[in-house]
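Structures for review follow.
Every number in this text was worked out from the coordinates using simple rules, so none of it is lab data. All figures in this text were calculated on a predicted structure; none of them were measured in a lab. Cβ atoms are built from the backbone, for glycine too; each structure is taken alone.
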Structure 1
Amino acid sequence: MVTDLARRGVAAPQSTAQSVPIPVWRDGLFWLTLVLSWFAVAPFTLPGYFWGANDARHHVYFLFEYNRLVADGIWWPRWSPDFAFGYGYPFFNIYAPLSHFLAELLLHFLGFSYTGAIETVFGLSVVGSAAAMYLFVRAWGGRPAAMLAATVYVFIPYHLLNLYVRANLAESMAFVWMPLCLWTMRQLIVRPRYGWLVGLASSYGALMLTSNLIVVLFSPFLGVYALALTFVYGAPVNGRLAGMGQWTRSLLRRGVPGVLGLIAGLGLSAIFWIPMVLEYKWVRVDQWFDGRYDFGGHFVEWYQLFSPKWGFGVSTIGPDDPVGFQIGLAALLLAVAGVFWVWRTAGLLRWEIGVWVAAALASLFVALTWAAPLWGMPLIGSYLGYAQFPWRWLSVTAVALSALAGLPLLGAPDNGRHGLSLGLVGLVAVVLLSSYPLLQVEIREPAEGPVSLAALMRFQQSSDEMTGSTFWTKEIPTWSGMADIYITQDRNGEPVTPVETLVADEVIDYNKETGFVVHSEAHNSVMEEVFYWSPLPGRSIVYNHFYYPGWRAYLLDGRGGQPVQELEIVPEAEGTLGRMTVPVPVGEGYVLLRFEDTPPRIVGRVISQLTLAVLAVGGLVAVWWKRRQTKLSREQDARADNGLHG
């Protein structure tokens, strides 16, 4: 730490204990920071659940569907059979699943309730975000600066808005991975080690698997930061006297590991993003970008950044939102004061500070009404619009502003392992007190009743969420016969259980001339086996599921047998639902309908597996090489000692 700060021209901490950085597990300020983050976790420990928050219901039912598929042995789900009123939807094929996978672990193995698992993951995201920002800032600014920046990061209003009002689990978990990406990228460039490459690959891959929206918004910031670090630390020792070849080699030595780390991160997450990108076109998304979702009505006014208004509800078209989009006055003042305080003495750190300032200003600007013309441009508008709502760019603002907020304590003495300075205590207290009024959730009872298939149907009926459809659907359904079954079960006090077949109309008519028999033999969330008999050609089995790539139908050699012929699946000719229809040959037999991997899913999975294997092998080689170097060093020392004594 001292060496790094001295190289940059920054005043080093006075504590001699800091001449060798304290391991993080022995760092008292780190643990104190995590303890303070529990003030933001506390609202989730209240009895009940915040059902009225924007996405709070969504995540419960996302987990409900995830668990339904896990019950059928599917731990990497892509198809959600009960969404769209039971017509099914490829939800986890286009929505990053990591945060719900973590919740499923709590639900499946530790017996958590649906709401308890979701709230726990929210809590873990809070503590994880504090730890991540602390580690990032500690690497260049010292422990007091790290504690201040991490506290700001946890309690900055937009983060609290994500937690308590928007209740967006994926974006809240993304707050963990963004600082970890910055930290591991910085460490990999400053002190290239294989372990940092693995860390960057893991954190960037995790960000992709957590929120494919945030990773798109955050990646340019990460890329610019990596370039700045490469040029700062990649400059040859002799500076201007170096030739072009020396400059090139030095820059490549610093920059290539970062590029490899990002590529490895994409490789680890390829199982998700490759099919997401290639199969996104087969999903209707108009319901998520039109009407009240049109970005044009969701820009932030300048005054809203400083407005004390804070409430519960959803972002509305126009400036009169019932929720607050505060930038955080304490965070802003600390950041501005810190930049002015350290700029002249920051040395090479000025380049990094410049990147954070640029990222904060740019992400803030594109969220404001002033940036509306940019959103209408062909290329840049398409990129900005990926955020869906302009105010979502404030997630990047929160990261950059929090890092800057630690600058007032850059290089400040930390009084040893556990000590606190009066200045650190005072600034942390100001941050906590400024955000204290915002630490609240609105506990409600579930309007749809206890979590079940019937409650899921009621939720979909009462909102326009989770009622997406696939490309072949002409009209998005507003109800279904399957939903009727679930509601009837619930009203009669019966256990609400999944429908026993996806077949639209089971028929038993053995008339030798005109009859038709269709009867389900076996069924789960992603498979159905059907017996059929037809004396006439041109007959088809219609299933109550939208078609989507991956569904395949086979004629079997007997009940529960092996496929002998693949049958065509076509969207139904009549109606507007585009349900799967399988024409069957004359005679009798068994037809298997099954959701399988497609070429993009197979390619993505193989790339992720290969990337993981390469990183593992690389780790073994790195450990072997380090041990070999240590052994050679010891042998050289032994020979030197023998020479002296000889």
Structure 2
Amino acid sequence: MTEMTTRSQPYAPSGVCVDKVHSPQELEQLRETLRAARDPNKTCITICAGTGCLASGCTEVVDAFRKEIERRGLANQVDLRTTGCHGFCERGPLMVIHPQGIFYQRVKARDVSRVMSETIAKGNVIENLLYTNPQTGEKIVHERDVPFYRLQTRIILGDNGFIDPTIIGDYIARGGYSALATVLYSMQPEEVVDVIKRSGLRGRGGAGFPTGRKWESCRNAEGHPKYVICNADEGDPGAYMNRSTLEGNPHVVLEGMIIGAYAIGSHEGYVYVRHEYPLAVTNLALGLEAARASGFLGEDILGSGFSFDVSIARGGGAFVCGESSALMRSLEGDVGEPRAKYVRSVEHGLWEKPSTLNNVGTWANVPHIINRGWEWYTGIGTEGSTGTKIFSLVGTVNNTGLVEVPMGITLREIIFDIGGGIPGGKKFKAVQTGGPSGGCIPESMLDMPLDFDELTKVGSMMGSGGLIVMDDGTCMVDVARYFLNFLREESCGKCTPCREGIARSLEVLHRICAGEGQSEDIALLEELGELLEGFSLCALGRTAANPVLSTIRYFRDEYEAHIHDHSCPAGVCKALITYTILAEKCTGCTACALQCPQEAISGEKKGVHAIDQALCIQCGVCLDTCKFDAVLVQ
């Protein structure tokens, strides 16, 4: 066994990459060797090194721990490991001290010496580094007791907190590539397809198409070679599930792809990943290198005679390339434009050959299904939507981050139990699901089960898994305008219904928000939505009307207020709001006048102030500045 060094690591567990593995027996021997070299009772500090925690300064924290451990001469008593994303991103940098499971959040380099002297040396907990439950005020010591984690079912994300994604030995030690060995030596390709079909696994990229059926169609399609593709072109605003999975555990995705390749008879695969995901690309490239060196990729995998390899293709950031046929055109070197849907990619995909394309989350589920059985998988979720789903929980919610939950969980459980509710004492108003093409769901539907079919019924969709929470200070007309503007910019413009339908809808929304709405505008928006749904070439156009139609469906009163009353109930649309100062509350402190960029506020010190409406640009600085609630928004 030889150690493989891929880059400088603060902690390298006992020998990681290995000489080439030639059989399942050698794989199990390697796994036992790796496990035996680790003392489960030894202190191990794991620090999240995902993109979120890197942005929060985890590199400085890791460096400080490395130096402090060396200074104290504790290299043999304390292990230090950088891992993938832990999920609780807005609380980063995150760290967990094992085996106790002590959870510290928002750790800074200046805290390291105290952690070593108090927690590591004496077992004392540092109060100010603990997570405080915003609903109860309780300080929580252990990671397993933090509601954000305790209420999840972390099948895919569970290993992220233990694995250094650049070290293949970490993945192998936790059971990695055992599903691949089972498939190659104990199952025929048809059996693998049957297991995936029976599991009920549906595509995690948004459409929810049954994965097993897709594999079966591709396997039965005429033509060779056949291709396996991983769609990691995650472009939804606020969504980063795929990025974090690839960053934190690239091998689980690769293992799923190799199993899929064996099932359909493919020998060549691609991971199409956004150029904006440099850490995911780096860790994936290291994973490919290690997998080849260890015998899990390339020729004669695990001595089975089956050969398969994977290449990385970087996308240029075009949202439309998340659509399967546009992605394949981009892979071929052409402009990423969708093809007509009657051309089935399982028969005529990449270079007109049979191709199976699945999302990162879909591939990551495959090894778990093989290892634990389809019966286990169908026991999670609902009858029509089995397993778990990773959601990106963002917006006006106390706990933001990645949450992995069973299909069928309610929105209320995610937002209020896991997410900790709405901050600042504000009220929940809506949650937008499914990315920019998803719908906005009102408070009255918070108890609906969250799965593919139920979301479609209420005018939204699963999408890749974004959940954007909005409070009562949100204008739903403006929200529809925001997402439609995003889709207009990202539309490839190939088909007239999408190109012109989105542009025309956006013109109407701009007019409504500017106070120039007409009584027939709501009906016009609905008509344009039907046009988009019925005649657009790809899913981007067919679902583009969801933000508009769902906000009209559930928040029609806000559209009517904008059009008929020339007012924005949420106080967001500048053309429809007026700032005035309440004489009975104004103390004459002059703070608003000093901050006003237009010098639109006048008044003597300690006297009542007033706003010149001809000069006011509705910037809201006066509202933000006043400490006495003397500014009224109408």
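Which structure, out of 1, 2, was volume of the Cα convex hull per residue in Å³, for residues 73-208 alone calculated from, if the result is 134? Derived from the structure labelled 1.
When mean count of other Cβ atoms within 10 Å over residues 313-320 is computed for each of 1, 2, the one that comes out at 19.0 is 2. Supply the structure label, taken from 1, 2, corresponding to Rg and Dmax of the Cα atoms in Å, for residues 41-80 alone with the calculated value 11.1, 31. It was calculated from structure 2. Structures 1, 2 were compared on mean count of other Cβ atoms within 10 Å over residues 153-160, and the highest value belongs to 1. Work out which structure the value -10500 belongs to, where helix-only ellipticity at 222 nm (-39500 (n - 2.57) for each DSSP H run of 4 or more, over all residues; to 500) was derived from one of 1, 2. Label of the source structure: 2. Among candidates 1, 2, the computation of volume of the Cα convex hull per residue in Å³, for residues 297-392 alone that gave 164 used structure 2. Figure out for me which of the structures 1, 2 the number 18 belongs to, where relative contact order in percent (Cα under 8 Å, 6 or more apart) was derived from the coordinates. Derived from 1, not from the others.
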